[in-house]
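Bear in mind these aren't lab numbers, they're just calculated from the coordinates by the rules spelled out. The structure presented is a predicted model; accordingly, all values stated were derived computationally and were not measured. Cβ atoms are built from the backbone, for glycine too; each structure is taken alone.
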Structure I
Amino acid sequence: MHARLRPRAGHDAERDLQTLARCPLLLLDDLGTAKTSEWTEELTYRLINHRYEHMLPTLITTNLPTAELRTALGDRVASRLAEMTERVILTGPDRRRTSPTA
């Protein structure tokens, strides 16, 4: 997501952000894995806050525990996520690290 929204010549990143913010259902996969910076934190906050204020459904996956997610995303984003999400913990083996059986 952040790579797509980086400012570059001939690209309207603000329009893309608004498209994501307003879509009927948003899935954010591996939230918290982007390199932390003021820019990524602000962008993530704007996206999450818009969806929070407009009560838009948002599905989020992450491998980070709550404390690490707060560190990666910042207090404002973590606070919004705590208010707008229901935490579901999936257990079982990591399917990416096991070889498929024949």
Structure II
Amino acid sequence: MYIHPDEYSYVEGEWIGDQKQVQRLHETKRPVLSGNFLAVEGFYAADLEWSVFKEDGSLGGSLSFLIKPDLFLAPIILPHSNEPYEFWIMDPDGTILYDQDI
């Protein structure tokens, strides 16, 4: 297991097998993009799980790429922050993913 950046090394060994996207990857053996959820690291994120296969073709595990919505969306939104309107983005479950006032 490899965790980067090092500031999140404290999550090594945490169980993530109950997360929907991890379960779906193991069922389908295909890459999965999750919805917004509270990651074991303690922040809300979307997770891109990418299958990793052994030489014999069996599933060996996965790479997990956590995406913080506010950091991911900022380069798109910030150039427009001086406009006479405000941006906010809400997940279908009602979670605010980005609000320039927060």
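Structures I, II were shown, and helix-only ellipticity at 222 nm (-39500 (n - 2.57) for each DSSP H run of 4 or more, over all residues; to 500) at -5000 was computed from II. When distance in nm of label points 7 Å out along Cα→Cβ at positions 13 and 53 is calculated for each of structures I, II, structure II gives the greatest result.
Match the computed value 31, 15, 13 of semi-axes √(5λ) of the Cα gyration tensor in Å to one of the structures I, II, and report its label. Only structure II yields this read-out. Of structures I, II, which gives 0.95 when FRET efficiency 1/(1 + (r/R0)^6) of positions 61 and 93 (r between Cβ atoms, R0 = 30 Å, to 0.05) is computed from the coordinates? The correct label is I.
For the set I, II, ranking by relative contact order in percent (Cα under 8 Å, 6 or more apart) places I highest. Work out which structure the value 12.5 belongs to, where mean count of other Cβ atoms within 10 Å over residues 21-28 was derived from one of I, II. Value 12.5 for mean count of other Cβ atoms within 10 Å over residues 21-28 corresponds to I out of I, II.
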